[in-house]
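Listed next: structures, encoded as structure tokens.
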Structure I
Amino acid sequence: MKLTRMLVGTAMAAGAAHIGAKELVRRFGEQPDPFTMEELMAPFPGDEFYLDTADGTRLRTIADGSGSPVVFAHGLRVTSTEWNLIAEKVRHDGHRVIGFDQRGHGGSTTGSDGIGSRQMASDYAAVLEHYDVTDGVLVAHSMGAFLAIQFLLDHPELAAMRLKGAVLVSPFAGDLASGSPVADLQLALSKTGATDFVLKNPVYGTLFASALFGTKAPSQLEACRRELSDHQDKVLFPIFEAFFNESNYGRLAEINLPVRVICGTADLATPPEHAERVAAGIPGATLTWVDGAGHALNWEAINEVVGEVEVLDSVDT
């Protein structure tokens, strides 16, 4: 009898939680939409080229436009599509835009060296060299920023030759468990592969995506959910685990390149303290806050990110 009461109580609690989740998602659907789904899901602008790296990884790259180059590196479980709106604006402003899908993401494969911070940082070097980038600006978001820091540390001479600076968006340099309950939850889900199940569910996937935004515009949440659900925990878990097990905070002072950090004050995925530590650790780095924005500044703070790019591009080398 006691067991029956416990099971009934658990079922009732689960039912109530599901009803609450559906109601919250319904409220999200009433928020204004700054962009349509078609705009948010449009591909990164340009022509594709598949770049083969030394370990057999094939990177899907995209480039368009002319002028000073801006190279975009995306975050975990998404693709170069996350940069579509910003890249189009930057291209229209007179820059050559270059994007790529990180190894194991989108149209890019994984070579014999597998997925890890140093392997993925080496892909940045391959992209910069293939496109013969000179006086470029590297714009990197979340995982992309984590890997950009690894690239700047592993390939300082190449970075100095190819780049005039980097914009690190919602960054961290490892040690992600520090101050991030959302990241802790994601790690627990990823270990079991449960993230895949959650993201494919329209209700719970939308709630998952909502943690990445300050504003809760329905089209942004759905576009984000679709991008995230196209990837699998079992493929990407090694790099996700590296976010927690590795740290480059103690080496940030070695970076000798102009860096601008930008972060939302409502970022739950990589809390603002990480942006503060990154900016404080890199000599001469600046830190810009976007009030009320979350983790997905690529869609929530387009003008602010573009502004950081333009400031770096104006630097004389």
Structure II
Amino acid sequence: MGRPLRAPAVALGNFDGVHRGHLALLELTRTRADSHDGDAGVVTFDPHPARFFSPNLAPPLIMPIERRIEMCAQAGMDFVLVEPFNKQTARMEAEDFVKGFLARDLGARNIVVGHDFHFGRGRRGDPTLLAALGDVLGIDVDVIPAVSVGGVPCSSTKIREFLLEGRVEGARLLLGRPFEMTGIVVEGDKRGRTIGFPTANIVPEGELMPRTGVYSAWAYLADEQGESETKRHPAAVNIGVNPTFAKTQQGPSLRVEAHLIDFVGNLYGKRLRLELLSRLRDERRFDDVAQLTAQIRQDLIRAKEHCK
């Protein structure tokens, strides 16, 4: 920020996905900061603690850390501190984290956490301990209860479950916006253009890949400077291995290919963000190109309808 923090109100957590539950924390953090003309911000960790302790078992992240920072800023945060989660962090006692880091180093005046927040060595710290320490240190502590949407608990775990099942509408309900995939457009097999449906192939920046299949989506393009997304197009997105042509590939791997409806132009090297709206169908192998192109036409009609 270029200046010392001013009586900060701080939200603590991992904020993977920045979903509706997280937004409730950020909204209250902003309110608490505004009540005494202070700064509102987030303290989060990278890598995710689960990745540190069990790298082979940790779930894929919904959103890269860079995008999490952007979305916290969009939600009204003045600062986002990304603390490294390492051996030293893992060994830190809960009391030392609060007294040393939050109170002494940050000068936190307010702390906001979710009901299931744990911290410190052995995850011994919880909202009850945090509130007790806050009383001693003169820090106001707010604990946000569980947030549900339509009776469904709002959590990163549930969002991952929805996405791995291909239920992007469920993920959208809990996120408060469509799940997104972003990446630079790279060269593919260029087979789509030969059958009249050119596709933009992206290498996703995030880790989480939804269930294979064909999806309707909004595709957002950055401007010429790559700084802002000024244009969007309805699109059909295929996540899979392109089984109709897989027999000609060496070791087919999962791909993300988007056909932007009514778009004309060169996308190579550009950053593309895809917001998945609905799952249209399973990916399947067709007996010939004619069957494939007929199905693609139907997919595009449905995708365009979902983007109205």
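Annotations for the structure displayed:
- Label whose coordinates, when FRET efficiency 1/(1 + (r/R0)^6) of positions 175 and 295 (r between Cβ atoms, R0 = 30 Å, to 0.05) is calculated, return 0.55 (choices I, II): II
- Winner on relative contact order in percent (Cα under 8 Å, 6 or more apart) once structures I, II are ranked, highest first: I
- Structures I, II, by mean projected area of the Cα convex hull in nm²: label with the highest value: II
- Top of I, II by mean count of other Cβ atoms within 10 Å over residues 119-126, largest first: I
- With respect to FRET efficiency 1/(1 + (r/R0)^6) of positions 31 and 151 (r between Cβ atoms, R0 = 35 Å, to 0.05), the largest value across structures I, II is given by II.
- Label whose coordinates, when FRET efficiency 1/(1 + (r/R0)^6) of positions 111 and 263 (r between Cβ atoms, R0 = 35 Å, to 0.05) is calculated, return 0.60 (choices I, II): I
- Distance in nm of label points 7 Å out along Cα→Cβ at positions 23 and 279 - structure with the largest value, from I, II: I
- Parent structure of the calculated result -8000, given that helix-only ellipticity at 222 nm (-39500 (n - 2.57) for each DSSP H run of 4 or more, over all residues; to 500) is the read-out and I, II the choices: II
Where a number appears in this text, it was derived from the coordinates with a stated rule and is not lab data. Note that the coordinates shown come from a computational prediction; the quantities given were computed from them, not determined experimentally. Cβ atoms are built from the backbone, for glycine too; each structure is taken alone.
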